[in-house]
Structure P
C-alpha cells in the first residue's frame, strides 16, 4: 500500500503555523521568568501553580515511553482520549466534505465528535458476534473516507476485535485506522502499539482513566508515527494537560506493580460477578468480557435499569444500540458494590418472574 500522510491531512492544517508559547521559545533553566505574563506572586494554593505547565509533557512522556517501550516522539497526550478523537477529525477530515467509518455498537464519542466537526459518519454495524463486518467496511470506503474507528476491547460489548480483521483493514485502507484500546490492560490481547513500525496509518489510543484509576485527571494517550504526532501537536491547545494532572500522572506511573495488582483483582471480580449473574434465573446471557465491565442480556432490561436506579445503583442501559436489545452494561465495582448489585437484581427477578 502506497501511503502518503500528506494526501490525508487537511490543506489548511498542513500550512498552519502553530502557536508558539513562551515555553516553546525558552526551554532551559532560569531564576527569573518574566516571559509568560504569569502571576509572579504565586497563587492561593501553592507557589508552583502560578507557572504554566510543560506544553509537551516531556517528563510524563519519558515514563510512558519506558513502560510502553516506544520512543517519546511517537506519543501524544490529550485532555482525555476525547480531545485526541476531536483533534484527529480536525487534522484529517475536511468539514462538510470528508467522512469516517464507525462500527456500532461502539464508543459514542466518535460520532459525537464527527458531528461537531461536520464530518459525515458511515456505519458498518458489528456482526451478531460483535466482530467487524470487514466486507461492509470495504464497501463503504470511498475517496472521502479519511478515518476508520475500531474500539478493541469494544465498548459496550466488552470483547476483543479479531486482530486479523484489524490487520486486514490496516493493510487495505489508504487512510487513518484508529484502534481505541481504552480497556486493553484488562485483556490478554496484545496491544497494537507495538505494531506502529508496520503500519504508518495506525493510531492507537489508550488512557489512564480505566486500569490506572485516574479518570478524574483526564489524561489520554495516543501512539502514532512521528508525523501524525507532529500534526496533533500543531493543532492542540498550547497547554492542554494541566500541571496537577502531569504531577499526578508522574506519581502514578511509578506504581506499575500496584496497578497490575489492581488489574488482576478487577479481572478476578469480573469473572466472579459474571458467574453469579449468569446463574440467575431468566438472565439470557452475560457476554464474554476483556474489560472492567459486563454486558448482560435480560428480559425487560429497561425496567430492571429503572429498579436499580431507584435503589441507588446506577448502570448503563444499552438496549437501544444495534444488536444490544435488552442489555445493561455493568461496571465491575468493589466487593460491597457488587454484592448490593447482585442482591438487587435477584430481588427484582423474584418480583417480576415468580
Structure Q
C-alpha cells in the first residue's frame, strides 16, 4: 500500500494547519511595544514595529490594533530593537533605529557608530527578535471549489512557517491539492519541504532543502528529495524582488503503478519574482519558475511554474488566485500525462 502525502496534509490538514495556527496565535499575542512613529503632521503613535515591507510599516499600536503606515507619511521613527535592514543598493546592515531632526530620515545605530538614512532609501526592515516565538512568521490558506454541471470539486490547503535569525532563515512550506470528477479517480498534488538559507555578503546566499512531493496526474506516487544550491538577491526594491539560484538535487521516486524506487540526480535552476503594488488594499503577485534537467535519465526535463495574486480584504486576511503548472518530459509512469495545470482560489491569514 503506497504512502499518500495528502493523507498527512489534505485529508487531515489539522496536524500541520493547527501547528501553524498555534504559532500564529502565540506570535500575535506578545511583543514589547516601545517603538514610536513620528508623523510629518506632528502626530506620533507608540506600539511595536512588526515589519517594514513594500513601502508600508506594519505597526501594532498600544491600543492593540494593527495599522499600516506608508513611509512617506513619517518624519522619523524610533525603536530600540535590532533589525535586519535592506537598503536600496541591496546592502544589508543590522542595527536599531533612532530619531533624526532631519525630515524623513532616521539614524541607524550600529556597533561602530550611526548611519543617517532617508526613509525612502530603506527597502525592508525585519526585526531580529530575542524571544523564540517572536522569530516566526508565515501564512495559512484554505480553498474549495465545486462545479455542479461537471461535478468537479477541488480542495486546497497551503501553509508557510518561517523562522528568521540574523544570518539565516528556515522555511517550512506545505501544500495539497485534491481534485475529483464524477467517474474518475481522485487526482492529488502534494508537497512538503523544509528550506534553510544562509545569508552571505553582497546579497548572496546558500540554500539546502529536504522534502517530499506527489503528483498522480504525472504518475508520481512519491518523490523524496534533497537539494543544495547557491543564489543571489538580484533585485530588491520596495515594489520588486527578483532572486535566482542554481543547485543540484538527489531524489528517490516511485511511480503510481510500481513498487520500485529509482534514484535520480538533477540540476536545479530557479527564478523567483515578487511584485507588490503600493495601494490600499495591498496587492501582491508572486511567481516562481524551476527547471530540473536530469543527469540520470537522458533527455528528461522537469519544469514547475506557479503564479499567485493576493489582495488583503481586512487586516492580515487575504484572498488569492493561483495557477500551478508542472511538466515532465519522461514521467515515472509511461501511461501518465506529461503536464498538469491547476487553478485555485483561497482565503487565508498571514502573520509576521
Structure R
C-alpha cells in the first residue's frame, strides 16, 4: 500500500426501502420492510466506496430518516479528509455526535471499501483475515404461534440450513412450549439457537432457560433487558445454556465491561452497534484475549452490508457463528456483486479488491437521495 492520500470529494446518501416477503417478528415488534441507508463516498482520485446500515429504532435509537440527516453532517465533516485515514475519520464522527452507531457504520464500511480497493486486496485480507473457513448462515424463525413456528422450522431444515435460530422473549412459559413444538417437529439432529431480544425478566430468564435445557440449545442471545447487564452474570451462572450478549454489547467498551463482569460466553458483533469495522476489530481482539466466542450478526441489511459482514467474519477463528439470513427475506435484491448464498446456507465471499459489492445506477436513480 502506498502513502498516497485519497481525498474525499463527494458523498451520496440514499434511502433504500424494500418490503420483506413476510413480516419478521421479534419480541420488540414486527418488521415489514427493510429501511436502510446507502452511503457512497467518492474520492478525487476516482476510488469509490459503498456502505450501508439498517437502523433499528428500538435497539440503536436510529431510523432511516435520522441516518439521512446525521449522514449529511458526516458528509460535510469528512469532505477533504483522507479516506485512507479511517481511524481519524471515525474519531471525527465520534467527536461530532454521540451514539448514532448505525449511520457511522455505513461511513466506516465505505471507507474500508475504498482503503482495501486502494491496497488491491479483498476487504477480509486488508483487515488481516484469511478465507480459510466455511461461512454458513443460520435461518431465523419469527416469534408467534407454536404450530406456525414449528412448520417454519421444518421448512428451514428441509432447505438445508445447518442451524435454526428461534426468536423468543414473549412469555417464558409459552417460549418453552414454542421450543418443544419446534424440537418435536425437526428432530434432534439440527442445532437450535434462541434469541429473547431482552424479552424476559431476570427470574423469568433463569426459569425459562432451565426449562429449555432438555431441548439441546446451542446458546441464548440477550435473555434480559440490556440495562440490567449487571444481572447478566447471575443469569449466566444459573443457566444450563450458554449466554450470548447482543444488545448489551455495542462496542469495544461494552465488550470490556462484560468481560470484567464475566457476564457471557459469547458476543454477537453487529457493525450497526459497534459503529463499524474499526471498533469491531477491537472487540475481536478483546474476545481473543479472553476466550469469548463470537457470532457476527445483522439487522435488516441487504447483500451489500452483508458482504462486509462476511469479509469481517474471516478476520478471526474466534468467529464461529454467522447470522446472515435477513437479506434472503427481501422481495427484491438491489445489489450487484457481493456475497453469494450457496446450498445449505453456505456464504461465498468475493475475491476481488475491496468490498466487491455495489448498487447499480439504475437502482440508485429510483431512491430518495442527497449529494454533498
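Each value in this text was obtained by applying a stated rule to the coordinates, not by laboratory testing. These numbers were taken from a predicted model, which means no experiment stands behind them. Cβ atoms are built from the backbone, for glycine too; each structure is taken alone.
Quick rundown of the values:
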{"read-out": "Origin of the value 2.2, where distance in nm of label points 7 Å out along Cα→Cβ at positions 195 and 211 was derived from one of P, Q, R", "value": "R"}
{"read-out": "For 21 (relative contact order in percent (Cα under 8 Å, 6 or more apart), calculated) the corresponding structure among P, Q, R", "value": "R"}
{"read-out": "Structure responsible for 27.8, with mean count of other Cβ atoms within 10 Å over residues 99-106 calculated and labels P, Q, R on offer", "value": "R"}
{"read-out": "Distance in nm of label points 7 Å out along Cα→Cβ at positions 155 and 299 derived as 3.3 - corresponding label from P, Q, R", "value": "P"}
